[in-house]
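Asks: Input: structures, listed below.
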Structure 1
Amino acid sequence: MLVRCSLTIQDLNSPQSKGRPLKSCVMTKKVNDKYYVCVKNSMYPNIKFFNLAMLKNLYNKFISEGKMGLEFRDPKQILLIDSQHKSEVLMFYTHIKAIVDGKNVKISTHQMPKTVSIKKAVINRFDPMTTEFIAVNRFDNRVLNMRLLSKLVLEKCDLPTIPVEIGHLPIKYLSISGSKLPTNQDTFWNWTSITKICDTLTTLKIDAIGLKKLPFEIMFLKNLQTLSATNNSLSYLPQFIGELKKLKNLFLYDNLLVYFPHSLSYKTYNEIDLSDNLFNLPRSQSKYDHLLQYLAAVDTNKILTEDFELTVKPLSHLALYNLMDNCVPFKRQDIPRTLWMYFNLVGRCIICMKWILPYYSKIDYSHALPEAIYLIKDQRNISIPWQSMSCSSPNNCMRQV
């Protein structure tokens, strides 16, 4: 089904910026049993795909005037259709409604614009000049030829790996939400070791991918502004998340979090969603705190002497501090495997701001709510616990001026 219209695409992430109406062809397409709304115009000559599974609302109040709207959850945009061909708009609305209602709709392809054949349209999805790409089922290496790519959607795909070469593309928005990741993720995040993507990436969506802990490589993404890790099994956030100095939006609903790291308490965010977590559980610190759990599982006497101030820190600890201070992107297999776990344990002393591990720290808690312009939380959450670390030896700890 195709409708000829004037189309305005409104970005709901930037409601103050108004979209420009463009003469367009809007059509439906079925690929691998998935339905899409496709847009072809001067801005998207190679066709932009909107997954109808992501449709949030369908507006038909002015359908008799040849106007309708489609609001999508992802991307967070509204398509506003305005056409003189009122019968086409009504038929298009009926067509979309049938798809949304779960009916098996047959889509004719003979109405595609003559300027682009179906075969050519498929080829053009991998046009090297493409700036946005939505994968279907799997990653395709032809994406690596898109040197202008700024938005890459790899949702609900089978992702045994993401090629490290992705890091050489100027990607600003990356989503792997709902995708199947490998059990062994030793090399999966290697793309973060490339300086290019560390400089350009501002939005990372890793929702519903079975995460039990955040990969430490996320801290290399120094310009990240939006991090979404909803619908996972995260029981804690490592202190290193505070190194994302430009982070403005944090979405963590539907996890297993029982506290926040103190490193997130130093500024006001645009939006935080911490609903559907476990902040109000009656809790024993040793039972739920990942740092105390670790200390209970290791023999600290083998690491520390009774005379704490004279203790010489193991070289592995010093190496970790050096890596954290320099924050130079690297592949995790380039460092000893014994260091990997430390990234989830290390934090900054809240007094001197130096890096410390649990062996050398006091672990404390305070209670408050995150500072955010838009804070989404459970109604019962008057405050949440914040985990902080400070040096055990006051003689070696001085507040930074």
Structure 2
Amino acid sequence: MIAFCAYLIYSLFKQFFKMRNKNLLLMVVLGSALTFLSACGGGTPDKAAQLAALKDQKAKIEAEIAALEKELGPANGSEKRIKTVSLMEVAPGAYRHYIDLQGKVDAEENVPVTAKTPGTLARIYVKNGDAVRKGQLLAQVDDAVLLKQLAELENQLKTAEDIYNRQKSLWDQKIGTEVQFIQAKSQKESLENAIATMKENWSNTKIYAPINGTVDMVVLKTGQAISPGLPLCNILNLSDLKVVGDVTEAYASKVRKGDQVVVFFPDLKKEITTRITYVSKTINPSTRTFSVECTLPSGEDYRANMIAVMKIIDYQNPSAITVPVNLIQTAEDGDFIMAAEKTGEKQAVAKKVNITQGSNYNGIVEIRNGLKKGDFVISTGFQDINNGEAIAF
């Protein structure tokens, strides 16, 4: 009867051997054994025999459990889970490093118009946006006082000329003194010079266009005072526009005339590629910068003083190996990246790869040594990965 009950216990174990908790399995088996033994005793139980039988069965069960655990692997979730990551294949591509600076649109010819003589503006003949040609009359300073003074001088000159002619006639006849003749001549010439100066001052009351272009920023009105150095307006030659910017002197050895530059206009949402046409040879002592310029194509909707973001290309590699800067880690032996060596369709082994960094721009780093075309680097999930660790992707 005991043998029969033991057989039932063994069958019960076979049914529950897939249970992962060893202690729970033993409790179930032992509890079931006691139940069956009680039911199968049929008489007064021999407890010592029962205990011996149970111990024997326990040893066999534990041995079989150990064999199954070895076959199935770690149980109860104690197995080490393989981490899943994302991989990025390394491929050469074009890389550029830029010098970023803010510039502005300016006219090749942007000339302030000022008066040559002080006075009051009597008339302004142009308005903002008018197209003008060089030499065109733009404004008139009040010239009434000058004209009056000029008329008086001309009357005085007539008298002086009459006196001079008489003295000359007498002197030719050896009548009178030489001093009288010289005084008359000097008076006439002095008035002639004064009239010439007055006429020049009168001509300066007229303000002319210094270049061909478009009138911009007329800041004064009729009746307002004007003086030399005070601008009346600006004249722009919009057929020749350029972008100007200031570069810190740290790049003085890297920026050259003819260098390629990318210019972005935030207001126009437009980007163009052109070349540096001028590089200043002088460092501004107050800002420690030097000026650069590049011409703009005509016929576009550019405006003087419009903001322009300049990106001067100071280094480029047409077949560079690059990675995002956040993938690079640092250890005592230098910079490294966690790469992956594929071992299966979705399986790989992590590999620590030491690298040498090159240029760095806008979050992208050029890798000089350590990586090659076709390598795979771990792009996400690399922070907790160790060298040689199995991974999935």
Structure 3
Amino acid sequence: MSFETIPAQITLAFSPAASIVALPGGEQYQRAQTALDQSSFQPRPDGTYVLPHCDPEAMRAACVDLARIAEGRLTAVTVSPRRYLGDVADEIAARLPGRWSASVEVYSHPAWQQDLTLWLWDAGELIHTVRRTRIPYAAVLSEDAHAGAGVKLLLIERPGPQVGYLVGALTPHGFGADDREPLRSVVVPAAWGPQLAARVITDQFLPAYYRALHARRIAAVAAALGRIRAEHHSLQLLTEPGASPMDPRDLRGREEGFASEAWYEFREVLTHGPALLEACRPEHSAWPEDAAALERLRGALEQGSMIQADWVAQVVALRQTPRWPPGRWPAESYLAAEARRAETYLTAKARRGAQARPVIVTWLADGDTLIRQARTATPPGPRTAPSVPDHSAAAALPAPQQPPGTTPPRH
């Protein structure tokens, strides 16, 4: 990534909802922040600054004062010809299906936007722009995780003469940052109002997103079960008739190793299995008799989730346990206390392995049934869009935080 930037810059954007919003940026963005701190602008948690609502004369005076302070800090002040992106994002989010919210992320230092390339699930104009063009800030459109898949979309201003916006997907929850079958971002022309922009996202982009996510979940679960099955087969070969005899301690070690590896892989199933089971409708498929197997998988998955919750609780409790009991130090050695902690951890790990074994065996036996059903199932789609009056239909969109949407602003 290489592009020219001003060492320290403040960009002002007009916001009907918040008066004037200021964005500090540049490789020496701290100078811009200092200038804003010394002005009438007030900082906000997302890294932006806002000028409190006031009459036009006071607003003009505040901007003149900011320019004077910024000049003393060797900081340039520019005015964006576009509306504040956060307002645009709020208007679109209010018209998307289900429950959505919008948040702003500020990439004050040019290097920060490099993080976006790791978390964009995109093969279109959006990722090309992020890699080659300075993006001082963006908006994240987040679907309520309790309402569905917890979709997160990135909205940025489209640079160049064809002014507008770009919308693309961020890597879904439960997946790493990779380029597995990425989607293509969509262009939102500046002439569109938020109602039309939301309609294109709902009718075109989100259905493609859900189809791709469904396929990605199938691949993740199938791959995890394949790896577990291969390890399980290797372990079974050691105990088959005619196999070379093994020292019982070595065999126990191999079994413990399999339990750990299998549970590590099974976390993929715990993450993506529920959504796949929810999508399956065996009564509408060519294999209605699969319903019993899917019910067994669902029960095993619920048991696995309880095992995982219990394991996490035990690990947290162990980490919070004092290194030595109060009043017993230094009479009892630190090494003895650590030995007890290690023994407790190993005991909990062994219990987890024993509890998880029947769960994993069930999935090894019936998992292919789920894969077959999921491949013929219809992925869940966007919910019905809320009825929001489009008061801006006559006025088109002007030409003007770890993964995005979760990372706090950096200072």
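Asks: Determine which structure produced the value -0.77, -1.01 for log10 I(q)/I(0) by the Debye sum over Cα atoms at q = 0.10, 0.12 Å⁻¹, calculated from the coordinates; the candidates are 1, 2, 3.
Replies: Value -0.77, -1.01 for log10 I(q)/I(0) by the Debye sum over Cα atoms at q = 0.10, 0.12 Å⁻¹ corresponds to 1 out of 1, 2, 3.
Asks: Also: Going by FRET efficiency 1/(1 + (r/R0)^6) of positions 100 and 364 (r between Cβ atoms, R0 = 41 Å, to 0.05), which of structures 1, 2, 3 comes out largest?
Replies: The structure with the largest value is 2.
Asks: Work out the source of -16000 here, i.e. which of 1, 2, 3 gives that when helix-only ellipticity at 222 nm (-39500 (n - 2.57) for each DSSP H run of 4 or more, over all residues; to 500) is computed. The partial results should precede the final answer.
Replies: Working: 1: -3500; 2: -10500; 3: -16000.
Considering all the candidates, the number was obtained from 3.
A short reminder: the numbers here are calculations on the coordinates, not readings from a lab. Since this is a predicted model, take the numbers as computed values, not measurements. Cβ atoms are built from the backbone, for glycine too; each structure is taken alone.
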